[in-house]
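For reference, the structures are reproduced in the following blocks.
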Structure I
Amino acid sequence: MDAKKAVEQLKYLEKLAPKNMRLAAEWNERWKILISTIMSSQSRDETTIKIAEELFKNYNGLNELANAKYEKVLKILKSLNYNKTKARHIIETAGILIEKYGKKIPENIKELLELPGVGRKVANVYLVEACNAEAIGVDTHVARISRKLGWAKSKNPHKIEKELQALFPRRYWNSINYILVRFGRSVDRKEEDEVIMKMKRKIYK
């Protein structure tokens, strides 16, 4: 796979991906971006957005969230996968952001990874959405579609991230996640396979 071909494929998928589909990381305040992205791990974006809206209605800032009762947060998060862990993580993260960073969220992956509930995917998605950074968040959609297209071979998210960084010019890094997630969410697996087959056979022979 060469970079030119990969970029052409990415641009084609961007045309198919619904522009008006909201993603879990899309909020107008940085702390909401981070908290919602932590909540979104292993959960559907549409479910996360609905629950995040309820959470932010009840806790409208880091101070309120840091001082929230675990049981009350857990009740709001009850429909999310791993809700107990996520409830604990977002309360702890809110507290750390206040005490250690004065509410200013770190803008580098090293410090972000030290926050509870923040892995590489969450950190990279946050950096792209909040800071317009050159980063690639590898979630299930990105991993699956990248392997199907031959952009990556590994099943390990961190290794896939490195493979994509090696393949794509830096200016495309921060668009990879949202394009593949929107495309992946908009079609079923059969349709996805048909599109990818068409891309391989006809468009990019």
Structure II
Amino acid sequence: MDRMQDFHKEKTVKKIALFLAGLTLASSAFAYTLNGRKWFDNADAVFHLNNSNGPTCCLTASQQQSQISSGVNAWAILSLGSATNASGAKNDGVNAVSWSKLGGTTLGVTNYVTTDQSQSQVCNGNLIYRFVEVDVRFNNAFKWQTSSGCSGGYDLAGVAMHEFGHAAGLGHSTVAGATMYPSVAACDFSISSLANDDKAGYSAIYSGCR
């Protein structure tokens, strides 16, 4: 897209790629989609940041960590734990957050590494399986900036909020301006606040379950 960057290209380990595609669930009342997975326990949904190999411009390591933490904390089930040397996407038992060159126009990617299909819940009529491991990566080839004096850079807090929405189990939304909308323009900081559609999608996964 012109002057836009794709947030996320759905990437998973090969064993679950087709299964994931078949579980993208749309809501008739809202524009969010669900990816058929969720965390069953807060203790399992702890992410660990490997802040090495980060971008050369334009945030300090401390700013990067703060903005990634903001993206995690937008989703109540998730939390950011201790630092790690792990990097995604690897089946290593660590919910790793790391930097790499992702290629193309992808700003971030979320990998559903392992899912336990023997455990499930029905939440608001949707069959949802249990996450075991999820990794998140951000593209270190782009400029990441704050809203102050932004010039051609991207909002790490907003993109992190988007990717961790995937990590919570949400798919993309068709509502322009929602955090889970699949693209964003440079110097657009509006997505670092959840829209009603984002909140409704989260509620569809984490309430009304049996």
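Every read-out reported here was derived from the displayed coordinates using simple, explicitly stated rules and does not represent laboratory data. Predicted model only: the values in this text are computed from it and were never measured. Cβ atoms are built from the backbone, for glycine too; each structure is taken alone.
Calculated for structures I, II, distance in nm of label points 7 Å out along Cα→Cβ at positions 58 and 90 is largest in II. Each of I, II could give FRET efficiency 1/(1 + (r/R0)^6) of positions 50 and 138 (r between Cβ atoms, R0 = 25 Å, to 0.05), but the derived value 1.00 comes from II.
Compute distance in nm of label points 7 Å out along Cα→Cβ at positions 162 and 194 for each of I, II and report the one that scores greatest. Going through I, II one by one, distance in nm of label points 7 Å out along Cα→Cβ at positions 162 and 194 is largest in I.
State the single structure among I, II that was used to calculate distance in nm of label points 7 Å out along Cα→Cβ at positions 66 and 114, giving 3.5. Working through the options, I get structure II. Taking relative contact order in percent (Cα under 8 Å, 6 or more apart) as the criterion, the top-ranked structure out of I, II is II, with the highest value. Comparing distance in nm of label points 7 Å out along Cα→Cβ at positions 74 and 122 across structures I, II, the highest figure comes from II. For the set I, II, ranking by mean projected area of the Cα convex hull in nm², for residues 34-81 alone places II highest. Consider the structures I, II: one of them gives -19000 for helix-only ellipticity at 222 nm (-39500 (n - 2.57) for each DSSP H run of 4 or more, over all residues; to 500) as calculated from the coordinates. Say which. This figure was derived from I.
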